[in-house]
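Engineer: The data blocks that follow each hold one structure.
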Structure 1
Amino acid sequence: GEYLGSKFKFEQFRMEIKGYLHKNIYFRFRHRFTSTFEPQSIDKIIKGVDFAYLVFTLSDRWKLTIGKTYADWGGIEFDLNPIDIYVYSDIIEMADNFLTGIEAHYKVSDNHSLGFQMLNSRTGTFEDIYDTVPDVQPSKVPLALVFNWRGSLWHGKVTTIWSYSFFVEAQDYAKNYIALGNQFHSKYIDLAYDYKISLEGIDRTGIISNEIPDSLYNYAVKNTLYRSHWIRATMKFSPKWHFSVDAFVDIANWNSDLDPQKTQNHFRTVYSVIPTIEFYPWENFDLKFFLGFVGRWYRYSDYAKNRPGLEKKDYSTTNIMIGLISPLKFL
């Protein structure tokens with residue numbers, strides 16, 4: 001392959017403030033400096049603010065969250081701290097993951113809890129996201145409903161984060177998203193597996209629409225489907241040395257009959273593998289140095305390769321990462 005260069009980069013840099021205003025009122029604010037400072041047209045808060053919310057403890061079992069928070073739509077990958085993720089799978093990478101709304105959380109038992117969220121379905125307007133789409137009108141109520149189950153089984157050895165989400169994107173068009181996250185814990189190894197599927201009336205994820213040149217269709221296409229299989233294995237050789245591998249497959253289908261030359265629904269598949277060695281030099285300080293490899297292989301369907309105007313070609317990208325990660329705690 002062709003060498004493209006090397007550079008220093010802040011992959012993630014966030015400031016977080018959290019605490020209690022009252023024994024029953026918790027607050028959290030987090031600003032991502034590696035994102036844009038532009039206020040969003042729906043919630044009027046800048047894109048880089050991930051969290052700005054209050055949590056009210058109503059009883060031993062009920063909590064109510066109000067403000068901008070994460071869409072609790074399941075999966076181990078998204079639930080992990082962002083500093084522990086080197087590359088996200090396609091669905092998570094392209095999503096609006098932090099949205100404004102309310103959440104009710106119910107503790108069923110010490111091992112199980114249920115969550116329900118009503119959120120804005122996006123941070124920008126329909127026009128911001130999609131521009132114009134033929135025969136599609138923006139919804140007057142662009143909201144999202146998220147249902148979530150968090151479980152702990154077999155004395156905590158297995159944890160689950162499962163969810164179903166329904167997003168109103170436009171009049172008569174919605175996004176249905178299911179995420180099934182499962183994690184196994186032991187003394188020396190942790191294993192996690194996510195299955196995610198997103199059925200989109202309009203291409204909210206946007207990968208297929210971005211792959212189609214404007215000369216064919218200069219708007220977001222309809223009826224896309226994205227699936228992801230994500231696996232992480234973390235081996236703890238010692239308190240100071242860890243080895244982890246992320247491997248995932250992202251599949252994109254275009255199920256519309258808009259293009260009369262389309263011969264199949266499958267559009268592309270991406271295979272990714274990320275092995276990483278992590279070194280923790282001090283037991284009483286949360287800092288790690290890492291050395292990792294990122295390999296991604298993009299494989300297109302015969303339709304995407306042979307359709308005049310598309311003519312996609314398979315390709316791959318690889319890079320090596322060296323860096324350090326630490327949450328800098330001031331208080």
Structure 2
Amino acid sequence: VRTTVRNVSRSASVIAALKNGGATPASLERLTFIAASLDSDDGWAEAVKGCTYVHHVASPFPAELPKHEDDLIIPARDGSLRVLKAAAAAGVKRVVLTSSMGAVDYGHAPRAAPFTEEDWTVLDGSVKVPPYMKSKTIAEKSAWEFVESDANSGGMELVVVLPVMVFGPALSNDTSTSLMAITKLMDGSVPACPNLNYNIVDVRDIASLHLLAMTRSEAVGQRFIGASSDKSKSMYQLGQIIKAKRPQNAKKVPSIQVPNFVVHGLALFDKTIKLILPDLGEVRESSNKKARETLGWQPRGVEETVVDTVDSVVKYGLV
């Protein structure tokens with residue numbers, strides 16, 4: 001297995017995190033690192049050389065709204081194409097691309113029916129779509145256009161995984177943006193729950209879905225939504241799970257939901273809060289039927305995921 005990091009000095013921390021996740025010495029001996037970045041051609045030919053399968057899982061995610069949406073869109077699109085071009089030139093059999101539900105369920109009229117792989121985020125300008133969601137949509141569409149041209153791809157296969165909000169156990173104190181939804185509930189920085197609803201999936205189940213996408217012939221040329229269930233959970237409901245299952249860690253978990261107008265007011269002074277405004281009060285359900293029935297994928301329940309997430313952020317001192 002060969003993986004990329006922007007700086008090889010990070011390889012030691014990656015290995016340490018993998019050990020925390022149960023990686024054996026024998027498996028770690030088979031892991032090598034190549035320095036590569038999505039904004040440069042350097043390193044990618046070496047990274048994919050001799051590979052049968054390539055997983056492209058990285059994309060820039062903002063801690064706050066960027067000044068210009070192209071700051072996200074261009075690196076996401078060009079980075080994906082950079083990886084695909086290198087993979088095609090190396091004769092790679094199949095690429096598994098991690099896209100996002102953000103490429104599926106934005107820009108639509110409110111609906112009760114869950115979104116499926118047939119849906120795409122609407123970019124016709126009729127509804128304002130957040131820059132990250134726009135970047136994932138454009139990057140994925142560019143990837144499909146690339147592989148559908150034999151002149152570009154040489155017949156290389158593509159499978160796309162569409163994760164919803166990813167929770168699950170951290171492997172170190174190097175946190176992620178998605179885990180902040182849990183840590184902010186627990187550390188008192190969110191005195192009341194905003195009206196946010198999340199479709200949730202466990203990081204371990206997303207990993208298994210990537211492996212199925214890599215190995216199963218039925219997956220070729222398909223998109224697969226990665227969601228634990230067809231029902232979302234509100235931030236308030238997540239807090240209630242923490243209170244019920246880990247009361248010792250729930251002393252600062254809020255018990256009330258904040259009105260939407262208050263969140264809009266706070267967003268005037270906090271750029272991180274401004275990020276959540278497009279999702280405030282929205283309910284977008286996601287169907288995992290295709291992944292379950294086509295690939296035999298079996299995700300765990302949301303409650304188990306939330307509890308394991310809480311245990312891990314406590315273990316690594318993130319709260």
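Every read-out reported here was derived from the displayed coordinates using simple, explicitly stated rules and does not represent laboratory data. Note that the structure is predicted; figures quoted are calculated from it, not measured. Cβ atoms are built from the backbone, for glycine too; each structure is taken alone.
Engineer: For which of 1, 2 does Cα Rg over 2.2 N^0.38 Å, calculated from the coordinates, equal 1.00?
Structural biologist: That value comes from structure 2.
Engineer: Once relative contact order in percent (Cα under 8 Å, 6 or more apart) is calculated for all of 1, 2, which comes out largest?
Structural biologist: 2
Engineer: Matching task: -1500 is the computed value of helix-only ellipticity at 222 nm (-39500 (n - 2.57) for each DSSP H run of 4 or more, over all residues; to 500). Pick the structure from 1, 2.
Structural biologist: 1
Engineer: Which of 1, 2 yields 1.6 for distance in nm of label points 7 Å out along Cα→Cβ at positions 180 and 252, as computed?
Structural biologist: Considering all the candidates, the number was obtained from 2.
Engineer: For which of the structures 1, 2 does the calculation of Cα Rg over 2.2 N^0.38 Å, for residues 44-131 alone return 1.32?
Structural biologist: Source structure for this number: 2.
Engineer: Out of 1, 2, which has the highest value for FRET efficiency 1/(1 + (r/R0)^6) of positions 164 and 276 (r between Cβ atoms, R0 = 30 Å, to 0.05)?
Structural biologist: When FRET efficiency 1/(1 + (r/R0)^6) of positions 164 and 276 (r between Cβ atoms, R0 = 30 Å, to 0.05) is calculated for 1, 2, structure 2 comes out on top.
Engineer: One of 1, 2 was used to compute semi-axes √(5λ) of the Cα gyration tensor in Å, for residues 188-283 alone, and the answer was 32, 19, 11. Which one was it?
Structural biologist: Derived from the structure labelled 2.
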